[in-house]
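Following are the structures in question.
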Structure 1
Amino acid sequence: MAEEPKHLVRTRGLDPADAVRVRHPLNPNSEVSLQRLAERTGMSRVVVTLARVPAGKESFIPHAHLRDEEFLYVLEGQGLALIGDAEVAVGPGDFMGFPTDGTPHHLKNTGSTDLVYLMGGERSPVEVARFPTVGKVAVLAAGGVQLFDESSARSMSFADFLTKD
């Protein structure tokens, strides 16, 4: 049989043991298995990941991206999506897109089987995300994640940087 082209990933043939299992440190009910797809084809400017959330578990924590847009496309299973202040049922064929407008979003598996979806978006060298339910802001970069409390943040204007003679 001929070797598969580099630009093709047959997701049904992926070994579940190769998935990276992630739990968001601020949400004890978070559990997601991730299979990176874009990198397997040589893509480096966007992220596309096959995500699997077990029954009764959640994706991450309600969050909003401040720099990178993100999308979710449900392939299998049933879930409850938080989009802003609304909670809506989602299932196969549903697409959610999150521009950098500050809208918090989150996904819970409400079904009896895995909730499977494609997750993707931009790949910036530095991303900033807000976690409004816990009052935190994260800065994500190649070196890791820095987490800050919003309550201790100091607001400054550009005028604060001007010298006052």
Structure 2
Amino acid sequence: MSDATLQYYLVALGSNRRHRDYGNPRNVIAHAVQTLRSHDLGVIRQSKTIATNPIGPSIRKYANGAVLISTALDPTSLLLLLKKIEQQHGTRRGQRWSARVLDLDIIWWSAGIWTSTKPPLSVPHLAFRERDFVLRPCAEIAPLFVDPISGLTMAQLFHRQNRRKPLDL
């Protein structure tokens, strides 16, 4: 891939722990978006931040959102940058589904499908189709983007997951 070729990504953001400098999880999400911009990631669209119940052992509610970004980075390079940003916010690795200051996940990529083992990465994200806290923000900012696995748009996936919940655009 040429360095000049822009790629587009949907990135999910989540937080359920306060940060000593940025405050509550909603503020952590806002600061994370500023941090993405400071790393020359073009933030094209940003969803509303929503409050969601946790998955797994954590008892704290999450603040969740999504951004559509543009960058010349390939998925693996973007993942490494996102993990660096998480660590700068105080998130530690190896604590799946536990309380965390910041979680950044690549959900969708404009070029389709990407899989790597080092570091482990699957794009589109393997579980995003079943997670309202990901689908709702993604459908808000990119309703017509197509999942290359299912062939369905983000809006269609959201509505299948949430037959009774309207998407507030």
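Coordinate-derived values only; no laboratory data. These figures come from a predicted structure and were not determined experimentally. Cβ atoms are built from the backbone, for glycine too; each structure is taken alone.
In this comparison of 1, 2, the computed figure 16.6 for mean count of other Cβ atoms within 10 Å over residues 27-34 is attributed to 1.
Source structure of the calculated read-out (mean count of other Cβ atoms within 10 Å over residues 11-18, 8.5) within 1, 2: 1.
Please state which of the structures 1, 2 yields 1.00 when FRET efficiency 1/(1 + (r/R0)^6) of positions 51 and 115 (r between Cβ atoms, R0 = 30 Å, to 0.05) is computed from it. It was calculated from structure 1. For which of the structures 1, 2 does the calculation of helix-only ellipticity at 222 nm (-39500 (n - 2.57) for each DSSP H run of 4 or more, over all residues; to 500) return -8500? Derived from the structure labelled 2. Source structure of the calculated read-out (relative contact order in percent (Cα under 8 Å, 6 or more apart), 25) within 1, 2: 2. Source structure of the calculated read-out (log10 I(q)/I(0) by the Debye sum over Cα atoms at q = 0.13, 0.22, 0.25 Å⁻¹, for residues 75-146 alone, -0.42, -1.17, -1.33) within 1, 2: 2. Of the structures labelled 1, 2, one was used to calculate Cα extents along the principal axes in Å, giving 41, 38, 28. Name it. Among 1, 2, the structure yielding 41, 38, 28 for Cα extents along the principal axes in Å is 2.
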